[in-house]
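Given below, in the form of structure tokens, are the structures.
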Structure P
Amino acid sequence: MANKKWSDLSRSQKRVVLVVGALESVMTALALKDLAGRPADQVRGPKPVWGAALFVQPVGPVAYFAFGRR
């Protein structure tokens, strides 16, 4: 299957892409803010590793909120 260009997508497909992208951005920003403000003893594992993992979309922020906080 060939890759589609943005112009090939329907209006509803474009909306879905934009909404999912916005949600991923918000989740990442919230996770980064939480990680920065949380003491190291309240984080499972090293904070720098979680900081890097947050940029693995979309699993990083979800994993942090599910497993990274005490």
Structure Q
Amino acid sequence: MAERLANRLKELRGELGLTQAELAERVGVTRKTVNTVENGVFVPSALLALKLARALSVSVETLFRIEE
């Protein structure tokens, strides 16, 4: 079975009351990039993963996990 990178981006973003556009602005990407990461279409670079985690005040391990 293939591994996949799952995330809690939508959940944690919602807890902070941020829109995709607001989060995107905080990390310097487009809203579409946030959307594709959130929906598991795009696997972020290590740099983007760190920026997203920092913007949401969580660790990368809290934000992302490997699903089998």
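Taken together, the values in this text are just the output of simple stated rules run on the coordinates, not laboratory data. Since the model is a prediction, treat every value here as computed from it, not as a measurement. Cβ atoms are built from the backbone, for glycine too; each structure is taken alone.
Name the one structure among P, Q that FRET efficiency 1/(1 + (r/R0)^6) of positions 12 and 36 (r between Cβ atoms, R0 = 35 Å, to 0.05) of 1.00 was derived from.
Of the structures listed, the value fits Q.
Once distance in nm of label points 7 Å out along Cα→Cβ at positions 4 and 20 is calculated for every structure in P, Q, which label goes with the largest value?
For this comparison of distance in nm of label points 7 Å out along Cα→Cβ at positions 4 and 20, the top structure is Q.
If helix-only ellipticity at 222 nm (-39500 (n - 2.57) for each DSSP H run of 4 or more, over all residues; to 500) computes to -14000, which of P, Q did it come from? Show your work: numbers first, answer last.
On the way: P: -17500; Q: -14000.
Among P, Q, the structure yielding -14000 for helix-only ellipticity at 222 nm (-39500 (n - 2.57) for each DSSP H run of 4 or more, over all residues; to 500) is Q.
Can you say which of P, Q returns 30 when relative contact order in percent (Cα under 8 Å, 6 or more apart) is computed?
P
So, one more: A value of 1.1 was derived for distance in nm of label points 7 Å out along Cα→Cβ at positions 44 and 60; which structure in P, Q was it taken from?
Q
Right, next: Kindly point out which one of P, Q the value 20, 40, 20, 15, 5 was derived from, the read-out being P(r) over Cα pairs in 10 Å bins from 0, in percent.
This figure was derived from P.
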